[in-house]
Structure P
Amino acid sequence: MQDAMETGDAGYIAHALGVIARAHGMSQIAKEAGLSQEALYKALSPDGNPTLSTLLGVMKALHIKLTVSEM
């Protein structure tokens, strides 16, 4: 996940979250993120364009903490 975040590539970040979410069970992650399973699959698909609130919800469900640092 860190590698994906460091690239700044939104598609790569969404893909990485999708891989992690699938490993933890999409239905449980969708439920904890407040999304339907279909919406989660769509948001994290290669053509998806998840909103910030979706990404934050998924990250929270996965217990991934987003931190900010100066470049």
Structure Q
Amino acid sequence: MFLLSNLVAENPGGGILAHTPRSGKTFMIISFMQSFLAKSSQARPLVVLPKGISATWKKEFLIRQVEDTPLCDVS
């Protein structure tokens, strides 16, 4: 509900998901992105995360078969 009410509301404000390690944040965001993009194909999601875990996210996107979502490393 947090993601829906803060990111898809009439006046979205964004949010920070900062739960404890191994609480399912990556899975939650990927699942939300898949659902949201299925309904709003013109959306351009942006996930900001520490560079040290970008490889984990790329691996999760492959496992979850997320397609057509560019993942870029920014230095």
Structure R
Amino acid sequence: MSIKINLAVMLALRNVKSKDLAEHIGITEANLSLLKQGKVKGIRFETLDAICDYLDCQPADILEYVPATVAAD
């Protein structure tokens, strides 16, 4: 996939535990873990909005487009 998920980086930068974020945005820790690993096919804008609100960041801080030719290297 050409979209890289940088959620783990943002959690570390903000010193936030996955458990706290999951509880605040109303998803399970298991689903948040899958999101952090990039193992989901999509994310609801409502969820992305809640994550950005809690972490005080922009969607681009979490989602990064990496062209397939670069990702394969």
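With distance in nm of label points 7 Å out along Cα→Cβ at positions 11 and 35 coming out at 1.0, pick the structure among P, Q, R it was computed from. Of the structures listed, the value fits R. With Kirkwood radius over Cα pairs in Å coming out at 13.4, pick the structure among P, Q, R it was computed from. Answer for the origin of the read-out: Q.
Name the one structure among P, Q, R that helix-only ellipticity at 222 nm (-39500 (n - 2.57) for each DSSP H run of 4 or more, over all residues; to 500) of -15000 was derived from. Comparing all candidates, it corresponds to R. With relative contact order in percent (Cα under 8 Å, 6 or more apart) coming out at 32, pick the structure among P, Q, R it was computed from. Label of the originating structure: P.
Every number here is computed from the coordinates shown, using simple stated rules; none is lab data. If you're wondering where the values come from, they're calculated on a predicted model, not measured in any experiment. Cβ atoms are built from the backbone, for glycine too; each structure is taken alone.
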